[in-house]
Structure I
Amino acid sequence: MTRAYVLRIAASSGRDLTACVGSGVVVIGWPEARGLIQIQDWLQFREIVHQSYFAPEEGRRKAGAAGGHLFRFIHQVAIGDLLVVPAPNKQFYVAMVEGVPVAVGQNDIGYQRRVEWLNDGKPIERQLARAALQSRMKVYGTTADASDLVEDIEEALGLAKRLRPGEIPAFEMDVRQQILGGILDQLRNGRLDSYKFERFVHLVLSSMGATAMITPRQLDKGDDIVAKLHPLGGLFEMTLVVQVKHYSRIDEALQPEVLDQLLDGMKAQSATLGAVVTVGIISEVAHARANRLADEGYTIVLIDGEQLSELYLNWCVGERGEAGRELV
């Protein structure tokens, strides 16, 4: 069975997405963690990563997070699997794995694999992907499983081959974009004050299946909303801490300091899942820091006004359309 993964190829001294496409390879970092191809045992694998990068740390949390990405790239990704690689300018590439992992160990590249870049090696517009695939590409961390989205990936590839460059499916996309634009305008310029915005975010989380509580402001330690998630039919309970920022200005992007507030809230709740939600925009340096934190074991998402509008449209409109009245 074909599986799929999201793989981030972060710009660095030796890792360049354009060069990877031209060379027919994908790469991953951590070059000092050597000899991992021969290590199948997870505990031994993680220990090599720990000694290579996190030796001063007493625990193994950071090594486990970084090692998890490496283990997936080296031992779980198989020949024939699909890799979705996010790119700048709201685009992405898709590759099919053709080769086994090869150690590199230099120029900030730990390991690489030979691939065939599909769609003739051309990037695909993210708006051709369904909402679930677009959201998965926004997950922080070097890798993420996307095997449940194989059909969505194949659909996006089909659309990219069928349409001319820059062309998008007209009617459906135009209608959706107009609706999203209206939602975003109301979020930024409508009647939502900071209190109602917290309730709005609470509504979206609840509609997505979370059991959410708004923290009284006198008790807020960076945990504006605390949500309990119950995946696998309720077999597990996970805690998500949400930092809500009702900043309507789009000329001042949220900076990395907001993550310090979120981390304080996550520590107060003993949580490893966190989210920052704003109606505005989020700076590239904040995204970069969230990505680094993900590789250290913190699962954090940054949700800007556009993505929040999509979540509201996908989860709160339609058969749940009456829910919006609860904010009045």
Structure II
Amino acid sequence: MPPLINRPLPPLSPQSPTAEKPYRRTSCFRSTPFMRAVLGLVVFATIATASIVANDYILEVGFQLLLAIALAEAWNLMAGYGGMVSLGTAAFFGIGAYAFTVLTNRANAPLLLALPLAGIVGAVIALLLAGAVFRLRGLYFAVATLAFSEALRLFMVNYSGFGGATGLFLSKDPPGPHALFTLALELLAITTLIISVATRSRFSIFLRAVRDDEDAAAQIGVRTFLVKLVTFLIASFVTSIAGALQAVKVGAVEPYGSFGLPWTFGTLSIVMIGGKGTRTGPLLGALFVTLLGELLANWPALHLMITGAVLVMVLRFAPDGLAGLWKQRFEQGDSS
């Protein structure tokens, strides 16, 4: 892979929009990559251990939550850090679901092989699509990805080779709730690792430079197309595996469910409510939306209405989402 920059990147001035704002730590404990890694391992190990004694309902809700966080992490990398607001989440979610089903039914691929292969199929299609959609920016990019998603859904409805509107059923019985929860937890762990590296390395500087001003980034030597491509491939890979996991859980795929717009706008809502461009935003947003959905499971219309109202209020009064509100409260507590 060619380098992401043509010449050395000049140091960022304090006035640069991509420069990190100085932050004064008041705690006696200094956060280091090693400490963050240890903390992450402890958290994931604790969740995995607790899942052993959890009942089926907790595992079901936990699976939905883990899948929502993984999807939100992938979308946040593109839109929050890279400025590429994609409305094509449902397309790659459905691609992963169908790829997994075809690999399982027709190639008799084992579960642990079919899952990453489904992600690779999604990444390959993203690679083929990138040349066209990367010519567009802003609203035009968003509309292009939405058009691709809807065109793909209509194609799957009318193409009999993948079951048409009826879809396909998995030839193998799905694993139990604990196994599904474990697979979702492993997907989230891998996603968290990849995105943490991407957002805490030199790559994040290039990514934020592209987000803030793509033309200026190109003028100082950043390979903007390559930066966007790597981001697009990572997000598509994760989203496709999430779709494959959903196919495992349901035991069937069909165009209206696998390529449904709720996967796109649900993920967007999670990130915007939690906080776009923050590391904790996907977690907070997924917790809010998933738990609210469980509390209002018998009133789906009320759930959508409350979620929409909260989203509008967040966009109007708290553009940084719940993560921004949490950070402000934390800083106020330190100053007082």
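Comparing I, II, where is FRET efficiency 1/(1 + (r/R0)^6) of positions 87 and 159 (r between Cβ atoms, R0 = 25 Å, to 0.05) highest? Each step should come with its number before you reach the end.
Working: I: 0.90; II: 0.65.
Evaluating FRET efficiency 1/(1 + (r/R0)^6) of positions 87 and 159 (r between Cβ atoms, R0 = 25 Å, to 0.05) on every structure, the highest lands on I.
Computing P(r) over Cα pairs in 5 Å bins from 0, in percent, for residues 119-214 alone across structures I, II gives 2, 9, 9, 14, 17, 18, 13, 8, 7, 1 for structure II.
Where is relative contact order in percent (Cα under 8 Å, 6 or more apart) largest, in which of I, II? Provide the component values of the computation, followed by the final result.
Numbers: I: 16; II: 30.
When relative contact order in percent (Cα under 8 Å, 6 or more apart) is calculated for I, II, structure II comes out on top.
When helix-only ellipticity at 222 nm (-39500 (n - 2.57) for each DSSP H run of 4 or more, over all residues; to 500) is computed for each of I, II, the one that comes out at -23500 is II.
FYI, it's all coordinate maths here, none of it is from the lab. Quantities reported herein were computed from a predicted structural model and do not represent experimental measurements. Cβ atoms are built from the backbone, for glycine too; each structure is taken alone.
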